[in-house]
Structure 1
């Protein structure tokens, strides 16, 4: 796991949250939510895990939650996540990244 790239990925998600209109909503099977609030919550959750050195779990959780919301990412951001995992990327994670396009 490349810790620097993991941090960069989370910062990209944080920056993404700053570009979204406050009235932009996402829906999943549990309800409707502000996209900005969802992204802010995911960033906070990831940063807390990172404080304890759990970079891989932070990144895996972030990707899973982004997929559940659903939120799409640009190719640059997806590649950043791929690079952060490095050689330890699983087939499941590769598929998850593809679904976020």
Structure 2
């Protein structure tokens, strides 16, 4: 077999491999951006929940528990303590009344 033919097919094979890797990188970035957008939507939803809670003043811990019942992390929230963690936010209570809200980061 001729050296030129071997060189040609090796070059074609390398071109196919590099093209496939580039295609994979583009698809991977698109998927990552989709997950990033979903995460942003979750954060926006949490902020909307928080705004709704704060706008209704003098809420008790029980009232907030009822409002949060539909939240996707509800089963992990501990309502027996003076702090309720909602992903990046912490609701702090004094005598079962909402005292303040702190951001985790």
> Given structures 1, 2, which gives the highest value for Cα Rg over 2.2 N^0.38 Å, for residues 11-58 alone?
Replying inline: 2
> Where does the value 9.5 come from, among 1, 2, when mean count of other Cβ atoms within 10 Å over residues 3-10 is the thing being computed?
Replying inline: 2
>> Suppose Cα Rg over 2.2 N^0.38 Å works out to 2.04; of 1, 2, which structure was it derived from?
In response: 2
> Just checking, which of 1, 2 has the largest value of relative contact order in percent (Cα under 8 Å, 6 or more apart)?
Replying inline: 1
> If we compute distance in nm of label points 7 Å out along Cα→Cβ at positions 67 and 91 for structures 1, 2, which one ends up with the highest value?
Replying inline: 1
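Read the figures in this text as sums done on the coordinates, not as results from a lab. Keep in mind the model is a prediction, meaning the values are calculated, not measured. Cβ atoms are built from the backbone, for glycine too; each structure is taken alone.
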